[in-house]
Structure P
Amino acid sequence: MDPAELLDRIESFIPITNFTLPERATGSLAELLTWWWERGSELKPKRIEITHGGCESGVSSVDSAVDSGFTLLTFHSNTVVDPVVVRAIIGLLTRKDAWQVMHQGSGMSDELVMKLLVDTVDLMRANRDKRSEPRELAQLDSTGTIEFVVGALLTASARKTPVILGTSGELAAALIAHRLSMKASSWWRNGTTSPDRAVGQAVDRMGIATGLPLDLCDDQGVGAEISVELLATFT
């Protein structure tokens, strides 16, 4: 599908309002249920397997899932996207410095963090001109994962299908898709809060829900999985 045609299909979000929250649903659970019921009805979740086919594969995978009746999407991949690429994209599209999207995870040495920071600074400097051409930023990921998710997210929004994001790589892709169509992000939410500053910067930039208050940073999509399980329990 022509990218311009796909973007033209994304409409402004109009929430569904004829629902009532169960009495025992409060706090973050109530927020999650409200997000879902404003966008969906019958819950049929689908984990989209990310392939190496790039944007067009993302488009076709989501089209196939929605045509098959699935109503809520998450992603899964065994491919690890270079964290320098992920953080450079997030830094560029949130207009933050490299240190503001850096995180020292468990077991990471100071030396490793400094190397990642330097590499991220260099990559951001080399690609500042691509802010106005965000699809080119997706090509920094040699695995094709980010391009796949960009196509998938835009297609899901065009098909009015909610998506729960689970990793920082998915958030980097979401920022690119958001830059292409700000209307698209009304169909997404993050899986969980995180101490990783890159996650917070991306979520704030797009104005999407921060996710369940679990403060996870393992980047395995656990928050998205738990969100789906909670929805299945209450719907």
Structure Q
Amino acid sequence: MVAYLVNFIAVGAGICLFFLPFVAVFAFKHRREIIAKRPHFNQFMERFFSSRQSNYLVLTWAAAEAVVWYVIPEFLLLLVVFMKVHKKRDLVKYDLIGTVIGTLVAFMWHLSPSALVHLPYVRPSMIEQVRNWFETSGVFGLLHQPFSGVPYKVFTHMAPDYHFNIILFLLVAIAARMFRYLVLYAAFVGAYPVLHKLVRRHYALLFLLAIAIFSAMLLQVLRAYN
């Protein structure tokens, strides 16, 4: 329980700090409207996720996840399924752009295995598992990533050791990510009619619940790879 609480606080604090600059810019740009209308938290978040700042948040989030960040972009994007947000597909577009940018950065940076294990939520056994997938399946070993629990950044930093074609690597990475989106999106859409009205009134609670679930999943993955 103590380990879970520590992990919950670490994940929640990290997410909030990541959000802060983008939300702050949005709030500053719309400060007059916010002061005049004093929107409910739910309304504020719906406006934010319809803004350019949310696009930049998603792009930066996806890029960082390919290099050092430890929270998958789906955590952010699937919450938006329940929101009254225009142009939701734009967020997926910016996520893919961020994935491409982050992958290129990781290929150029190319952390060694000894450095990788110092990144958050990376274990030596994860590195060995990725090495086995790459040696067995080549670049298509990346197809194991979406539901394995192994962070994408482990794949991106190790891939240069195998001299994969970067274009093929990106195509496989995007295909794997889109498959995971489709599976999770289908599950969320199925729950949408039942949960939509409840969720639209309680975005803050949904956010906390999502952090709780994600924290539990992270601990489960760490136990599996210890």
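Just so you know, all these numbers are worked out from the coordinates, no wet-lab data involved. Because the structure is a prediction, the values reported are computed rather than measured. Cβ atoms are built from the backbone, for glycine too; each structure is taken alone.
Things to note:
- Taking mean count of other Cβ atoms within 10 Å over residues 171-178 as the criterion, the top structure among P, Q is P, with the largest value.
- Value -15000, calculated as helix-only ellipticity at 222 nm (-39500 (n - 2.57) for each DSSP H run of 4 or more, over all residues; to 500), assigned to which of P, Q: P
- Per volume of the Cα convex hull per residue in Å³, the highest-valued of structures P, Q: Q
- FRET efficiency 1/(1 + (r/R0)^6) of positions 11 and 163 (r between Cβ atoms, R0 = 30 Å, to 0.05) derived as 0.30 - corresponding label from P, Q: Q
- Source structure (of P, Q) for FRET efficiency 1/(1 + (r/R0)^6) of positions 67 and 99 (r between Cβ atoms, R0 = 35 Å, to 0.05), computed value 1.00: Q
- Identity of the structure behind 0.85 (criterion: FRET efficiency 1/(1 + (r/R0)^6) of positions 115 and 203 (r between Cβ atoms, R0 = 35 Å, to 0.05), calculated), options P, Q: P
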